[in-house]
Structure P
Amino acid sequence: MTDDANELGAFLRARRELVTPDAVGIPVLGVRRVAGLRREEVAMLAGISADYYLRLEQGRDRNPSTQVLESIARVLQLDADTTAYLLDLAAPRARRAPRRRRVEPVPAHAARFVERVPFPAFVENRYLDVVAANDLAHMVSPRLTVGGNRLRDFFLDPAERDLFPFWGEAAAAAIVAGFRQSVGTDTDDPRYVELVGELSLVSPEFRRLWARHEIRPPQGAEMTLRHPQVGELRVDREKLAISGTDGMVLVIYHVQPGSADAERLALLASMTA
C-alpha cells in the first residue's frame, strides 16, 4: 500500500518544479540548479518555515493544517480542482485492507443511450476502460470497443496515437491528468496499480507526465482527428458523468449539422450499415 505522506511529498515536489521564479515575482540571479522553485522559496511565499516545508516534502509531518496547504497551493498556482486534490491527499485516512477489483455494470439506461445516439459514443470507467460503445465509435477507432483501455492504447498503440496528430504533447498530458483525477487518491486500488506499473515500465513519456502530478476533471473540447478513411474530422467532444456510478463517464463526439465534418461522419456511419 502506498504511504499517503510520501504521496503528498511527491506531489509537492512535482508541482514545485513546474512553477518558474518569474511566475511568482522572484528575480533570477545567476545559474539555478533546480527546476522551478526552491523549497525555501515556496516556504517564504507561503509564510511557513523552510524546515516545516522540508518536513512536508519528506513525509515527516502527517497533519498539515488546511490553512498551510491552501497557502502552499496559492504559491504553487494550483487551480480549485488541484487544490481539492491536495487537501484530500493530505487528509489523514485510517489504514484499510486493499480494495478488491470489482466489475461495475454499465447502467442499462446509459447502454441504451449509447446504442441509440447518432454520433460516436462510448462509456469509460474511472480507469479509462471502455465498458460500452456504439458501432460508430468503433469506426472512429477500432480501440473504442468494450475491453479496450484508452490510457494503454494511447501510449502503446501508434495507430491510436495517430488519431490525434494536432494535439501532440497536450493530448498525452490531458489523458494522464484525466486518469489521475478519475482515480483520485485511492492509490491502493489494484487496477490503478496495474495500469501505472505497466505503463511506467514501458513508456518513458508516461513516466515523465505521471511524475508531474497534474489532474484534470472531465471536460468538453474541440478536437481534430485524422481518420485513415475519411481524413480530418473536426468534432466537439462532450464528457458527461453518469449518476449512480463509481466514476463512469459518457463520451460523445458530435459535429455541426450540414458541415463537411457531418458528411464525413455520415460516410463512416454508412460503413457500419
Structure Q
Amino acid sequence: MKAIFTILLTLFSAIIVAQSPKTEVMTLGTFHFNFPNLDVKQISKNDQIDVLEPRFQKEIEDIVSKIARFKPTIIVIERQPNKQHKTDSIFNQYLKGNYQLKRNEEEQIGFRLAKQMGLKKLYCVDEWGNFNNKIDSIISGKDSIEANKFETYFVNNPDSSKRYNSIPLFKTKGILADLRQSNDEVNIKKSLGNYLIGLFKYESQEHDFTGVDFETGRWFSRNLKIFRNIQRINANASDRILVIFGSDHLNLLNYFFDCSPEFTRVKTNDFLK
C-alpha cells in the first residue's frame, strides 16, 4: 500500500505541475533604430533611415498600437542591469513630459508602450557572455599570433555564402514590414544557423574546439544569461512579458521560452498584422 500511495502521490504532483499556469511572453525582434553598427551585419549610411522623421514616427506609433493589444504588464529591453538606474530616471522624465525620445528602439517602442500601458519601469536584462582563458587571450590580443590567425579566418570566412542574410526592408517597405520579416518563425530559425558555421568551425589546432568555445561564450552564454535575468523578474501567471531585443537574439530566446515550463510564448506576427 505504501508503494502504491507513493506512486499515486508522484502522479498527482506531476499533474499539478503540468497544470500550473504559465506567464505569457511575446518577443519583439528589431533592427537597431539608431544603427550603432556593432553587429557582424553592417548597415551602410546610405541604407539607414532616420526614425525621427514624421513618416517613421507615424509608423512607429501604429506599431506600438498593434503591440499594445498584447497588453504587456512587464517590458524588458536590451540594456544591461547597470543601466537600470539611469533608464528609470530617463523614463520618469519622459512620463513627466520632460524628455524627448532618442532614436533607439528601447525608447521609440519600449518607452512609448510602457507609458501607454501605465507601467512605471522597464527592465534592463542584457548581458555579455563568458569566454574561457584561451578565447580571452585570443580576442584580447595577448596571444598575437593566434589573434591574427583568428582575425584572418573571420575576414576570409569560408562559409560566407552559407549565411542567412535577410534584406533590410525598413527603407523600401517600412519599419513594420521589416519587423514582420525579422519575427517570422522560419527566418528566426535560419538565423541560428549563422552561429553554427564560420567562426564556429575555426580550429586553432586540428580537431580542437576553439571556434565552438568562442561561439559558446559570445552567443549561447550571453543569451542564457539574458533569459536568467528575465526569470529573476518577479512575474506571475497573470503577467504578460514583452521582450524587445535585437532580432538575432530570438533564435535562442524563443527556444528557451518554448522549452521552459514557466512561460508560454505568443506569436509576434499575430500582433503585427
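The greatest value of distance in nm of label points 7 Å out along Cα→Cβ at positions 68 and 116 among structures P, Q is that of P.
Computing mean count of other Cβ atoms within 10 Å over residues 84-91 across structures P, Q gives 15.2 for structure Q.
Quick check for you: by distance in nm of label points 7 Å out along Cα→Cβ at positions 60 and 244, which of P, Q is greatest? The maximum falls on structure P.
Given a value of 36 for relative contact order in percent (Cα under 8 Å, 6 or more apart), calculated from one of P, Q, which structure does it belong to? Answer by label: Q. Each of the structures P, Q was assessed by mean count of other Cβ atoms within 10 Å over residues 108-115; the largest value belongs to Q.
In this comparison of P, Q, the computed figure 17.2 for mean count of other Cβ atoms within 10 Å over residues 196-203 is attributed to Q. When semi-axes √(5λ) of the Cα gyration tensor in Å, for residues 124-203 alone is computed for each of P, Q, the one that comes out at 31, 16, 12 is Q.
Only the coordinates and a few stated rules stand behind these numbers; no lab work does. Everything numeric here is computed off the predicted structure, so don't read it as measured data. Cβ atoms are built from the backbone, for glycine too; each structure is taken alone.
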